[in-house]
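S.K.: Next up, some structures in structure tokens.
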Structure I
Amino acid sequence: MADKMLAAHFDPPGGPDNLCVKEVIRPVPKEGEVLIQVHASALNRADLLQTRGRYPPPPGASLILGLEAVGKVVALGPGADGCWKIGDRVMALLAGGGNAQYVAAPASQLMPIPPGMTDTDAASIPEAWLTAYQLLHFVGKVQKGETVLIHAGASGVGTAAIQLCRLAGVLPIVTAGSAEKLEFAKKLGAASGFNYREEDFGAKCLETTNNVGADIILDCVGATHWQKNLQCLNTDGRWVVYGLMGSGEIHGDFLTMLLKKRGSMLASTLRARSREYKTELVKAFTEQVLPYFKPGGSIQLQPIVDSVFPFDQIADAHRRMEANKNTGKIVLQIPV
């Protein structure tokens with residue numbers, strides 16, 4: 001094998017104009033890792049932040065962008081034999097390195113690509129679906145019959161969370177920034193949706209739930225929504241924060257309102273979690289969710305791809321996400 005590959009690169013940190021694809025050293029799989037020849041990867045908000053120098057990868061992780069990758073296994077590191085074999089089609093959850101022609105990934109963080117699924121569809125699954133599954137089940141401890149308010153309902157995580165709610169017997173309601181995105185979310189299974197730009201989603205959520213409110217809020221926005229979130233949070237509800245697109249600085253009597261609701265505020269990220277945690281998450285998802293991506297079942301989950309960009313157009317892909325134009329995942333097609 002040659003020891004070089006193409007990978008996403010930015011120097012210095014900045015916006016999409018600073019992004020390019022350049023030749024770098026190909027990784028070598030370490031203990032418990034496999035080497036994947038990447039066919040497709042996808043964008044996440046973390047990539048936008050990292051490009052601007054605001055979200056460095058955790059210690060020991062690749063400095064290359066990309067939290068997920070899809071492709072085939074081409075080499076096994078020490079101790080990885082028996083887990084996967086050369087030629088297996090896999091999708092991987094990563095702490096970095098996915099926007100490249102090759103990536104070394106822990107064998108325990110790989111999942112098989114469902115039969116008949118394309119690489120581009122599969123690339124929309126690992127980070128978004130595992131994040132949504134984690135937020136609902138590992139963090140929010142969702143229970144059948146509850147109501148979940150999902151912000152950014154047309155995003156990668158949002159579209160996954162809607163479907164996972166339905167799979168779990170939970171009622172999903174969403175917010176989004178346009179009528180088109182709300183309509184798409186409803187087609188996926190959202191019971192109702194509110195345009196946060198034009199409507200008071202706090203009041204609307206209470207109206208929809210007969211003044212009960214949401215048992216769980218999945219929030220990637222943060223400070224700008226805090227009052228309306230507390231307005232529509234059910235008593236003893238769980239507010240799960242996993243992003244701060246709308247700032248993290250709260251001004252107001254936040255704790256008094258939270259106390260009145262006996263609310264729990266939970267915060268979670270996935271990227272910096274331990275390998276043991278990610279192994280448990282991937283195992284649970286593979287067993288409990290992945291089978292529903294196969295056609296023909298009574299419940300069929302859909303990977304949602306917004307658009308596919310050639311690797312050398314990664315800057316345009318970032319611009320699309322920064323402008324909040326995407327419904328579902330933005331995928332990068334990696335040249336083999």
Structure II
Amino acid sequence: MACCVSITACCDRYYDATFNAAGLRSSVMSLSDGTSIHLWSPQYPNPSSRPAIVLIHGFGASATWQWASYLRPLIRSGFDLYVPDLIFFGGSFSPSPDRSDYFQARSVVSVLDRLGVNRFGLVGVSYGGFVSYRIAELYPERVQRVMLVCAGVCLEDSDLAAGLFVVSNVADAAELLVPRWPDKLRELVRLTFVKPPRVMPTCFIRDYIQVMCTEYSQEKTELLQSLIKDRKISNLPKITPNLKYRRILASQVVLSIKVSFNTFCMQPTLIVWGEEDKVFPLELAHRLKRHLGENSQLVTIKEAGHAVNLEKPKEVCKHIINFFS
């Protein structure tokens with residue numbers, strides 16, 4: 001007899017309860033273009049004494065599935081957390097045809113504007129790292145520090161044909177990252193985890209696909225296409241304040257010698273990578289480190305793959321705390 005209870009839906013409700021128990025509130029904000037962004041934010045934010053960190057999830061499930069285990073350690077360490085669902089994930093949606101990471105970035109910051117969050121740090125995982133990079137590029141005066149986790153922002157469209165990845169085209173990537181069949185989800189898990197679950201019952205996999213992967217599957221495929229099309233490292237700007245902002249900051253230095261020098265440099269960037277990442281190979285981490293130069297730091301985590309934030313949450317969380325403290 002088939003089970004009528006969805007294990008995936010139960011897990012989803014459990015993660016929501018975890019966020020509520022940590023003191024975060026769920027809200028959906030409508031933007032002027034019809035976009036709706038779902039976001040978790042502090043019930044009682046304290047910007048004067050608690051720095052804000054925005055946690056941005058990657059492809060896959062919603063934000064709650066990727067960040068639940070990070071909440072209490074980060075809140076105990078003195079941070080206010082803002083955790084959005086990117087567009088077409090979780091509770092976020094847009095009628096706009098724009099599928100670019102720029103659009104995702106502007107939408108996230110629009111919601112932060114509504115909440116009065118003026119300065120913040122960013123942690124982006126995989127696809128969320130692409131969005132975080134764009135936020136830092138577009139809003140350099142607001143982003144204090146950036147942590148990119150297994151985010152292959154330095155990939156080029158030619159890397160697919162060159163054989164750097166396990167897939168050779170966007171269509172194959174979409175079949176893995178937006179799985180519709182159990183064998184594809186199994187393959188994705190084996191690629192992203194160094195130690196995947198030994199047993200993955202088909203009934204549970206089908207349930208997960210039905211609950212988490214069927215909605216907005218075409219839009220997610222289009223997100224991937226937009227991300228990779230015509231991408232070249234020569235077109236990737238370094239995340240650094242613009243000249244106008246540098247002049248403003250320079251005038252502030254004259255007025256106050258107490259301001260930290262780091263405020264006036266390009267945003268310090270921490271690159272964190274699973275040493276055995278098969279989705280975005282470690283070569284992309286070194287490529288990004290070379291691109292950003294001395295103001296970036298690369299940390300590799302052993303016995304971890306692309307899903308390093310799920311395989312090694314304590315290590316990744318420790319790096320977040322140390323980097324943003």
Structure III
Amino acid sequence: MFEGTNITQDTFYFILTGIPGFEAYHKWISIPFFCLYTISIMGNTTILSVIRREPSLHQPMYLFLSMLALTDLGLTLTTLPTVMQLLWFNVQTISFEACFAQLFFMHTFSFMESSVLLAMSFDRYVAICRPLHYATILTNNVIGKIGIAIIFRCVLAVLPPLFLLKRLPFCRSHLLTHSYCLHPDMIHLVCADIRINSWFGLALILLITVLDPLLIVLSYAMILKSVLGVASVAERLRALNNCLSHILAVLVLFVPMVGVSVTHRFAKHTSPLVHAIMANIYLLAPPVMNPIIYSVKTKQIQQGIRRLFFKRNIHVR
């Protein structure tokens with residue numbers, strides 16, 4: 001129906017796709033999606049509230065965790081409107097400007113998550129390998145500068161491919177394969193030379209999807225080397241246990257991210273259902289799992305959550 005149309009950007013809109021082959025069940029599918037979004041919003045809001053209320057948690061590790069929670073919250077709120085509108089009310093159209101705005105925020109928050117996890121790996125390295133200098137290296141001023149650097153890094157990484165994509169004509173189909181706007185998905189709708197965009201996309205993959213995990217692995221290699229030099233087995237286990245939450249958060253982000261990238265680049269002809277499942281895992285796994293991981297594995301967060309809800313119960317009574 002839309003194939004071959006050449007629509008100007010003033011009137012152009014994209015058509016979002018839900019779960020291919022299960023359109024009749026979107027109302028039922030919306031229930032687990034709504035639950036996951038609710039868990040993400042409540043979980044990350046709780047983490048932020050606990051860290052803000054507890055003076056003992058105003059330390060580098062938890063300040064970085066609050067950055068991670070803010071990033072997850074931003075990622076959730078960026079995609080929630082289009083996903084839930086599509087599943088609840090079958091609203092499939094999204095304007096040209098709204099789609100690009102969603103693309104910008106979604107990729108920015110996704111890259112910010114990767115950058116924050118990299119900063120957290122540096123925090124773990126300093127805490128374990130340079131414990132005597134921990135307080136002097138990671139001061140509040142340094143953490144603030146790291147946060148600003150992360151924002152600038154991610155915004156400047158997303159803007160060039162966004163502007164390059166925005167200037168290109170979308171004259172094939174305007175049917176997207178996901179329920180939100182994703183750069184690899186949109187670039188396939190362009191009917192012009194996309195070599196520059198492809199080079200920028202490759203540079204972004206090397207800069208973030210490849211470089212960040214490599215630096216995280218390098219930091220853990222140095223941590224492991226330092227931990228193995230500790231004589232006591234108990235001290236080794238305690239040091240590694242302090243890193244477990246971060247390791248799980250890294251896996252939750254990068255495994256789906258790599259899966260989506262590989263699917264879009266090397267498995268273009270696979271079932272649309274596979275693309276939809278991979279994209280939704282990439283979208284929902286980190287914001288949902290991160291607060292659960294840190295609530296379960298971090299005793300200080302557990303205690304803060306208990307105090308937060310215990311005080312609320314007292315006020316209610």
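S.K.: Where does the value 63, 45, 34 come from, among I, II, III, when Cα extents along the principal axes in Å is the thing being computed?
M.R.: Numbers: I: 63, 45, 34; II: 74, 47, 40; III: 68, 53, 34.
This value belongs to structure I.
S.K.: Which of the displayed structures (I, II, III) returns the greatest value of FRET efficiency 1/(1 + (r/R0)^6) of positions 18 and 162 (r between Cβ atoms, R0 = 35 Å, to 0.05) on calculation?
M.R.: Details: I: 0.55; II: 0.25; III: 0.90.
Going through I, II, III one by one, FRET efficiency 1/(1 + (r/R0)^6) of positions 18 and 162 (r between Cβ atoms, R0 = 35 Å, to 0.05) peaks for structure III.
S.K.: Quick one: distance in nm of label points 7 Å out along Cα→Cβ at positions 130 and 306 came out at 1.2 when computed from one of I, II, III, so which one is it?
M.R.: II
S.K.: Which structure, out of I, II, III, was helix-only ellipticity at 222 nm (-39500 (n - 2.57) for each DSSP H run of 4 or more, over all residues; to 500) calculated from, if the result is -25500?
M.R.: So the calculation was done on III.
Since every read-out is calculated from the coordinates, none of them should be taken as a lab result. These figures come from a predicted structure and were not determined experimentally. Cβ atoms are built from the backbone, for glycine too; each structure is taken alone.
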